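As structure tokens, here come the structures.
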Structure P
Amino acid sequence: MSVRVRRIYDPPEPDDGLRVLVDRLWPRGMTKEEASYDEWPKGLTPSTELRRWYHGHEGSFDDFRSRYEAELREPGAAELLDGLRRSAREGPVTLLTASRTPETSHAAVLAELLTH
């Protein structure tokens, strides 16, 4: 199973497979044509409250991860996560984020959940 995280601002690569935008907000300065994405499941993104809490530096990445995983266990998000997991079993999936630090973002949490 191949799941990777890339910045939405990076040009598409031939081995990206299914390109999934995993940010709740549209990336700044990016047009829909430039983004080159296949899906945008907003129900998989962290809630506005959680996103603001984390970006307000009120907690650690581990705290964020725990809260985000709890959100992903809710029925709608869990169903979307299962669908994305099925897609990852069928071929490569690239999770796209505008985050400057993808390794400590919700995209990294999603990638880990999809591969385990």
Structure Q
Amino acid sequence: MGDSADGFPGLRGWGAKSTSMMLSHYGHIEDIPVSHDDWAPKVRGAAGLAATLAAERDLALLFRRIATVRTDAPVSDSVDELCWRGPHHGFEDLCNDIGAGALFERVMNLAAYRADT
């Protein structure tokens, strides 16, 4: 089921009722059988829902991954580590590749200004 507030479209046909029924029974998207004949809860329109899930399972898993808050992400040891110290190596090449030489100039001027203050 999608979430328009977060911009997740969900899978076609999968509404609140069918989604909650299947997930309460199976627990995870990966555990929902591919064939609707193997579904324990009987859901209206099961054949169509199974076809949609089979075709878009990877998309559903991607949206779940995006919407999941990660608690194991690396974090900084101190606030000082977050201080900007100028552009990274390769930034000039990137600016040139995308035709943004003026951006590189601006960043270098900002880095010089910050070094002086």
Distance in nm of label points 7 Å out along Cα→Cβ at positions 17 and 65 computed as 3.3: which structure among P, Q?
Q
If relative contact order in percent (Cα under 8 Å, 6 or more apart) is calculated for P, Q, the one returning 17 is structure Q
Computed 1.8 for distance in nm of label points 7 Å out along Cα→Cβ at positions 1 and 73 - originating structure among P, Q
P
For which of the structures P, Q does the calculation of mean count of other Cβ atoms within 10 Å over residues 41-48 return 17.8?
P
Out of P, Q, which structure matches 1.04 when Rg/Rh (Cα atoms, Kirkwood Rh), for residues 33-88 alone is calculated?
P
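From which structure (P, Q) was helix-only ellipticity at 222 nm (-39500 (n - 2.57) for each DSSP H run of 4 or more, over all residues; to 500) calculated, if the value obtained is -15500?
For helix-only ellipticity at 222 nm (-39500 (n - 2.57) for each DSSP H run of 4 or more, over all residues; to 500), the value -15500 is produced by structure Q.
Here Rg/Rh (Cα atoms, Kirkwood Rh) has been calculated and equals 1.28, so which of P, Q was it run on?
This value belongs to structure Q.
We did not get these values from a lab; they are worked out from the coordinates using the rules stated. Note that the structure is a prediction, hence the values are computed from the model and not measured. Cβ atoms are built from the backbone, for glycine too; each structure is taken alone.
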